[in-house]
1. If Cα Rg over 2.2 N^0.38 Å is calculated from each of P, Q, R, which structure is the one that comes out at 1.09?
2. Can you tell which of P, Q, R yields 1.3 when distance in nm of label points 7 Å out along Cα→Cβ at positions 215 and 303 is derived from it?
3. Of structures P, Q, R, which gives 1.28 when Cα Rg over 2.2 N^0.38 Å, for residues 151-230 alone is computed from the coordinates?
Structure P
Amino acid sequence: MAVTINDVAKAAKVSPSTVSRVVANNPRISEKTRERVIKVMEEMDYHPNIIARSLANRSTNIIGVMIPSTTEKAFKHPFFPEVLRGITSKAYENKYKVLISSADSIEEEKEVIRELVNGSIVEGIILLTSRIKDPSIAELRKLDLPFVVVGRPEDAYENEINWVDNDNFNAGYNLTKHMIDQGLKQIAFIGVSPQYIVTLDRLEGYKKALEDNKIEIIDDLIVDGKFMGDTGDNLMQSLIDRGYKPDGVIASDDFLAFEIIKLLTEMGVNVPYDIAVAGFNNSEIAGFFNPSLTSVEVNAYSLGVKAMDILSTSIRSDYKCINRSIVPTKIIVRKSTSRI
């Protein structure tokens, strides 16, 4: 039979309310009483009812993390597990537990958010994506719960909500400039998701680098794709089918780049001497792929740490505070673009 709070109170010769205050770390309890009660709890192997404590304190010490798409798809993508590793590391440090949720559609995501908030299940939420006219951001603002977005929000919200991101414009610019410095002139950008700000910012950086280096921007070399819903080989094939053969390809993430290289290799195209290929996220296997992949290190773990840091500050603050953080990026140059 499970040990109850009354059992602990009787053994420690205190009232049940005193045991409850010890569990809640109430400063009104003397150190001597606290030590006696804790000793009895340990001897009796008593574990406080977290839900009951949450209702009493109006605090759950749980934060929700909203993953885009299904959990199965997200965990196949190297970026999301690494962000979550950063979130959970900081959450553990701040004595928070993490509840991970996912949704197959925007409407389902909004419904999950409403359930988490209205059910008083979480004290705050971290969104792992930022979209144009994002319904989830609008919903969270309406529900008035502390939240952080991993990803720069659109301009209307940029100074009104908490967020953390890379400077994706500069990341796109610098990667394109690297490829131009390799002597490339016809550089394609593959995997733009028009709904997701991260890919739009990288695309704008790509365009600006071409413009600054007096290289024509060819719209047909920019290939749209569904976020985590398209493969690099299909997107590259669609470009080839339209009669284009670029000398360089920037993929919006490493997984697309791997699939692009695989297709090109099967077609007898030499990477990087016929077509150079680069990606984003610097996933663990980028250095072991053949050829090893040039990629932008986005420091996903640090993004997660900063997101959790900002959220815990927001939850514990007595007044509303708006914070944002830019995590630096770095190009890791490998064989897939090294032509000089």
Structure Q
Amino acid sequence: MIRVGFVGIGHNAIGHIEAHRRVGKSEVVAFCDINPDRLQQAGERFGVSRLYRLAEELCVQPDIDAVSIHTGDPFHVEPFVAALQHGKHVLVEKPVANTVSQIEMMVAAARAADPRLKIAVGYILRFNPVYEQIHALCASGQLGRIYYLEGDYIHNLLYQANQTDTHTGVNWYLEMEKPIVGGGSHPLDLLRWFSGGEVVEVQGYSNHVAFPAMKADDCQVALFRLHNGAIAKVAALYGPRLAMPPFNNLRIYGTRGTVEREQVALAKDEGDVHPSLVQIEAERVAGHPYDPEVADWLDAIAEDRLPRCDFYDGANSTVATLVAAEAIAQRAKLLVPGYARR
């Protein structure tokens, strides 16, 4: 049984803790959080008595095998580095970090760590059954050469204006959140996964109209150029007055087929102008499919294989959106770095 400690005990961590219990392949043995009230409440709720205020205190424990990190986006670096230095497997939530320099620090720590450690990034949409089917369709070549993709993160998050942390007095969603990163990295990760392409260049635009309480522009749109010639568009809107659109407005265009959300048009060949229309046959999952994400990480540890979204893959999705935020701010076209396992 894999023994897991959690750093950061907010709502996302709670979902993962409950998933660990349902999956039944691990034992959750320790919690860490800077908020003593939240830490105590979680300990009592889940019967966990080992409670720590500092990530280093949890990561140094010799009987903890793996660390699941669910702090706010800007605060992943310290527990990530500590966990790897102490020989722990890691799951870190997306986006991997909140600046390119933080990504670089984490890449350096991952490359210096024991290569047998399994590091997963929580790009959870990869575990939605509909997206799994679409990925299989793309990987099979049935869409032909993919040349253009779209995916959006359009989500009414106006309620976040009222969620100031009672311990720190800071509302980091208003102060530090970057929509194209915190939200937009979800669809971009899918578009990278579907296309098999790596982002090499980005430019974009934004405005600050619908959610004025946010420090960052609340409407951000970016165009990403991939190494294989494909183009990907991602919009991140935090102030719409409607619910999130189905399947993130997904569009994939290939020379033999097109995906629009969950509908697919497939041609017999590239000359066929009358493609057949089919629906993706998969379970429609609402919310976050934590169970298969948790199971994949734990199985990767047990089976000595890479998780579905390993660290370098997740870092490449995050860094592309971080550079996108800079490109938007500078009104410039910027090159995007990429990271590979050495």
Structure R
Amino acid sequence: MILSLADLDDPDSIWNRAAAQSHQGDPFSCRTEWQLSIQQTYFPKRRLHLRANDSGFLALAERRHPGLGPTLEPLDSLWLFASPLLGPGALELLEDLLDERAIAGRPANLVLSGVLPDVPLKTQILRSFHDRFEIFRARTTSVCSASLEGGLEGFLGRRSALFRKRLRQADRRASERGLRFERIRPGDRAESDAAFRRMLAVERTSWKGLADCGITEIGSSRFYRALARRLAVSGAGRVIFARDGERDVGFIFGGIAADVYRGQQFSYAEDWHPASIGNLLQREQIRWLEEDGIARYDMGPVMDYKSHWTEQRTSMQVLLLRPKPKRAMLARPKPAAG
């Protein structure tokens, strides 16, 4: 089954149902909210190859890369968190697509992201394509996450005594200054846009905004606005603002996929930096996730500042498959009838 975006840009689409059953890539980034926002913002002219069967979904984009030529790549070709192969039937869909191109004399390079090295799919990819492709490991990305077992108390119990002491001190200082937190779960485009404008206003007062980077940049702003709007439709978006009187001085933003929360952005006014407001925002988000029954907090790529908040590391590989010159025109043999 070949599908159009009109069939798929929906929280309950066959794409998102397949993503929920997949064990590849970053669970949140495998969903349409992330992938279609990337396509819409950065690569709107790419041709998409979107296919489904009873047990899988395939999501690839096609463009010509300098030095590589025609290439089939994940829609998430910027960060490469997502897997284009969702569900057990996705590999069959990919084999069919490659057969069709080989028969038509249109071989292409293939990029597969979100491949976990210790699961059967990688072995299946190597077994299925080694005769037609040269296969390279192009990149390995390490992402980090934290278990939310036991809620906020359980989470803090897995942190160091020094970390907990500093968090209590920061909480006391912030309370003395009157800091409070406001939760927002946007339910439609208007509510999402209103929250996003507040996020941008905070970002402009942060070190990122003062350095002309972060979500105030045009491309980044368009992407996260599109992502936030889709999360509002699905009801999966979560935003918390830190407020000093009537002023927003910090925010934390992310989205939920099943029982996993994926952090996206957080920022705070530079004059609140000494108050450890970033740590307080993270704590408030975990408190909310506990109430929602979320089991894991994904924080994306490993970075120094995340080490205090996470204890799990996962490596995801990106594979580059280049057609072998003498075999690029040959299709996969079909089993004989009977």
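Only the coordinates and a few stated rules stand behind these numbers; no lab work does. Because the structure is predicted, anything quoted here is derived from the model rather than measured. Cβ atoms are built from the backbone, for glycine too; each structure is taken alone.
1. The read-out was computed on structure R.
2. The structure behind it is R.
3. Details: P: 1.17; Q: 1.28; R: 1.44.
Label of the originating structure: Q.
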